[in-house]
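Next up, some structures in structure tokens.
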Structure 1
């Protein structure tokens, strides 16, 4: 059974990158371009992992993580952001993150670690 992942990012190029990264790797990928779309998907479906950007025009990724944590007991999330202040913000919240731009190998190592 494939691992179900929701990726949320308002950058279409990043969503295409995620599609290439996860193709043929045993993952079922769902993509969301907005906070509203991602939150609807989180509440309507069962995902093994949420990968989200921090900043959306209509919300913030940390709120998506809260929604996911509230809807699934063993929720696992990864925040991927290019926001320079994110490290300081996240160090206090226990949220795992990867900084943009990232190396694909490093990103996949983090994903596999989170899923194991």
Structure 2
């Protein structure tokens, strides 16, 4: 029997959109998108995250003025309820995805465990 694993993965993606975690994330994301101030702040936060990641990959340290700017944005993000709700929902969704990843990769983990 031939199995098309991509069909199963696409079905999983469709089912994911019906979970409480996805729906909560979608609602929180929509709330941020509907509020221009939160949307702009979140975009700025994402841009900073990308810059930090690039610096880390290049093994560089940020300039003091960058750190100061980032701290200010982080403070604003922490005080924005819409973004805080989005981050909580994203953490919950990532938890679910982590659990699913463990299930999907269980045969591999088990093979390594059996080899010990």
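A short reminder: the numbers here are calculations on the coordinates, not readings from a lab. Keep in mind that what you see is a predicted model, and the values were worked out from it rather than measured. Cβ atoms are built from the backbone, for glycine too; each structure is taken alone.
Computing distance in nm of label points 7 Å out along Cα→Cβ at positions 18 and 74 across structures 1, 2 gives 4.1 for structure 2. Across the set 1, 2, relative contact order in percent (Cα under 8 Å, 6 or more apart) reaches its highest value in structure 2. Using the calculated result 2.1 for distance in nm of label points 7 Å out along Cα→Cβ at positions 2 and 50, pick out the matching structure from 1, 2. Structure of origin is 1. Which of 1, 2 yields -0.98, -1.05, -1.12, -1.20 for log10 I(q)/I(0) by the Debye sum over Cα atoms at q = 0.17, 0.19, 0.21, 0.23 Å⁻¹, as computed? Working through the options, I get structure 2.
Identify the structure, out of 1, 2, from whose coordinates helix-only ellipticity at 222 nm (-39500 (n - 2.57) for each DSSP H run of 4 or more, over all residues; to 500) was calculated to give -12500. The read-out was computed on structure 1. Ranked by FRET efficiency 1/(1 + (r/R0)^6) of positions 10 and 66 (r between Cβ atoms, R0 = 30 Å, to 0.05), structures 1, 2 are led by 1, which has the greatest value.
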